[in-house]
Structure 1
Amino acid sequence: MRSGSALRVTTAVALSALVLPLAATGCGSSDGAASGKITIRVDTFSNMGFNRAGLFEEYENLHPDIDIKEVNAAEETTYWQALQPKLSTGQGLGDIVSIEVGRIRTITESKAGLFSDLSHAPGVRPGSFYPWKWAQARTEDGKVLGLGTDIGPMAICYRKDMFKQAGLPTARTAVGELWAGSWTKYVDTGSAFQKQTKDKSLRFMDTGNGLYNAMIFGQVTSYYDADGELVYADNPSVRQAYDLAARANTSGMTAKLQQFQANWRTSFSAAKFATVVCPSWMLGQISQNSGPSGKGQWDVAKAPVPANWGGSFLAVPSSSKVKAAAQKLAAWLTAPAQQAKVFASPAAGNFPSSKDAATGAAVAGTRNPYFGDAPVGRIFGDAAKDMPTLIIGPKQGIVTGGISNALTRVEQQGMDPDKSWNQAMDDVEFAIGKN
């Protein structure tokens, strides 16, 4: 594949919240030197689930000579920004670095020299991953720079109590039928909810921006075509997704929140909205932010159409002083058994990027007690079977950010959708160097 070309893969938009500062030390921390142990620093963001699932402790018990130091940032966007000077100099990177899927083409196309080839690392089983996931981190010359941790098959999470008081069905199968086959039906359901809800302070969804992401990630072609050319400005499906999200943002059915910001997090426990566009990893966000009062009130229904939002990778810098040990740890963390454990952890919900794990009984049979004992393994597993593989390229995040900002202006500032769209096109062109 030529340099700069797009790849048929599924992408994501970065999460957003407060970041914890990343350590500025070089690779291979010497914290364990006094005890004779090898210290492996793992840089992560958001809730990747390894620690919550007990995997770091398990690995240390299996390997008494290893001490794992996780440096976690709560928010991917700022994590990525903090990573830029390290990627420029090659200094200060962890021994294992987490890369969000929307950033992986930047790594494979312009930063490949900084990372080691994991395609033949000890413990890595290429055939256990979804083929498209494995291909996401592959360079033009066949190196694989990242091992997939998870993917984000789509569902809709909803509040049963709020649906009931609005006169809507509450059983997950019946709820899914409300919008089956069309995101427009999802927005139409929102209109009905707002008309029928007895509590006029409630809103149907948190924000239309999440809806936009879901629609974009359910397409094959959005911002890039098969030849790797940017087509976002002229692709009607991109504008259609924007227009439907703008309709939601101007209709009074959204809570006017920015996802992953502090007020969005607190709004869950305050029970301000009835639905969230819900890739599998969103389960952890909802359960953590809603707290005990939300248990049993939230449930999970099938999304209108298959889509994937999210997924990450573990990469090992070539400069790591403990590269061999880091590669073995990265391989173990992304092996099918460990991916299944992360998904089964109620506070995570990260769906496996390993097809072996996804189709195994441990995942397929998983139910989530917080969400009314919903069969989340089956719901997300069925979505993973049918989701398309989106063509992405290195400027994916820039385009998404520009259009997301446009929708935020519409929702929170009341800007005319057409004017905001035009501003977004100018902003994106400037950011990618067209002007």
Structure 2
Amino acid sequence: MTEPPERKVLAPTAADTTPDNPWPLQLLSQKLKTHIEKAPPAWVEAQVIELNKRANVSYLTLRDIDAEVSLSVTVWGSVLSRLEAPLERGSRVVAQLKPDFWLKTGRLSMQGQDIRPVGLGDLLARIEKLRQALAAEGLFDPRRKKPLPLLPHRIGLITGRNSDAMKDVLRNAALRWPAVEFEVREVAVQGVNAVTGVIGALEELDADPRIDVIVIARGGGSLEDLLPFSHESLVRAVAAALTPVVSAIGHEADRPLLDEVADLRASTPTDAAKRIVPDVGEELRRVDQARTQLNRRIREMLDREAERLAYLRTRPVLANPQSMLTAKHDDVAALGGRALTAVRTQVGRHSDQLVHLRAQVRALSPQKTLDRGYAVVQLDDRSIVRSSEQVNAGTLVKIRVAVGDFTATATSTTASSTTSTDTSTDSKESV
């Protein structure tokens, strides 16, 4: 009896497979199906770009709101029948998708277990919630808004390709200031590429040092058409821009979040053109008015100064300047006379004092005493003899008189009972 062939042991995991020990294709498909079926359903938001209905099943193509990513979805008629209004191409929806792997063909598909259209109320609620969150961060604070230049040399314009908004801005700006220059970036202003396109153009213009102000302009449209201008990424990009940004989206009633964060909101693209450049005609009129006012002020000032000069000329001092000089001359003469009299009086008084002092000095001088007949007797050492006790018989003395002197020899001395009280002259003093 023939023994059955030995059963081959398969690799437990895909990583353990080898060329000599491969998995059967059926095993791989089963494992993929088991793994995929474990994935829970997920709610996604997208836009319906294709819709094909066949009997009790519909085939949808959903595209991401902000990116070029699409996905095919199969939806049973029972799911679509729960909708209040038929689903249409272009609708924005949220759908609950569950991946499904078809074992026989190895095809992965997405099953739509539930689908709900996103209404205007839902979109407005989301925008309002985002508005409050960004406002809490301070992105809408008026203190952070940058002022626009008075006369921009070059303006960056971000708008749709060959759009009416671009023509309005260019035409009206040129009418107001013909020398204005624009750097235009034409991008998609609605659809999935709008946000990335506008942000890319904004960053490019913001990096250009020649650009003084950037205008983001778009014509009117539905709420869905204007949704890119309420996207959080675009709002943050505008907040981070160093160049002043002007928002000119839609009409006066439209209020995307871009209007809140922009440094200036214009109600329309035409209004933006009027607010970013001055009107050359109006500026010329202002210059003429300023020149007229300046000329009038100058004439008024000249007339006022002429009247003041005429008044000053009528004053006595200016009418007869000689009278002022004459009065001052008389004052100077009177003061000079008074000064001369005072000097002479002082000189006379001091001269009399000098004469009196000279007489006193002369009266008290030793020479005057000698002139009256007195004499000065000195010994050989030039000491003055004040007492007879200083002289002995035979002592040689020198005698000074009023005129000249002579020597003598004492023959005798006589003591006197009267003691001289004159001590004003030192015994060593010479006459």
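Any read-out appearing in this document is the output of simple, stated calculations on the displayed coordinates, not a laboratory observation. These numbers were taken from a predicted model, which means no experiment stands behind them. Cβ atoms are built from the backbone, for glycine too; each structure is taken alone.
Source structure of the calculated read-out (distance in nm of label points 7 Å out along Cα→Cβ at positions 52 and 396, 17.2) within 1, 2: 2. If distance in nm of label points 7 Å out along Cα→Cβ at positions 140 and 356 comes out at 3.2 when worked out from the coordinates, which of 1, 2 was used? It was calculated from structure 1. Source structure of the calculated read-out (log10 I(q)/I(0) by the Debye sum over Cα atoms at q = 0.06, 0.11, 0.13, 0.14 Å⁻¹, -0.60, -1.02, -1.17, -1.25) within 1, 2: 2. The value 10.9 for mean count of other Cβ atoms within 10 Å over residues 84-91 was derived from one model only; which of 1, 2 is it? This value belongs to structure 2. Can you say which of 1, 2 returns 0.95 when FRET efficiency 1/(1 + (r/R0)^6) of positions 204 and 372 (r between Cβ atoms, R0 = 30 Å, to 0.05) is computed? Computing FRET efficiency 1/(1 + (r/R0)^6) of positions 204 and 372 (r between Cβ atoms, R0 = 30 Å, to 0.05) on every structure in 1, 2 gives 0.95 only for 1.
Comparing mean count of other Cβ atoms within 10 Å over residues 36-43 across structures 1, 2, the highest value is found for 1.
Given that Cα extents along the principal axes in Å, for residues 276-387 alone, derived from a single structure, equals 48, 31, 23, which label among 1, 2 identifies that structure? Among 1, 2, the structure yielding 48, 31, 23 for Cα extents along the principal axes in Å, for residues 276-387 alone is 1.
Given 26 as the derived value for relative contact order in percent (Cα under 8 Å, 6 or more apart), which of the supplied structures 1, 2 does it correspond to? Traced to structure 1.
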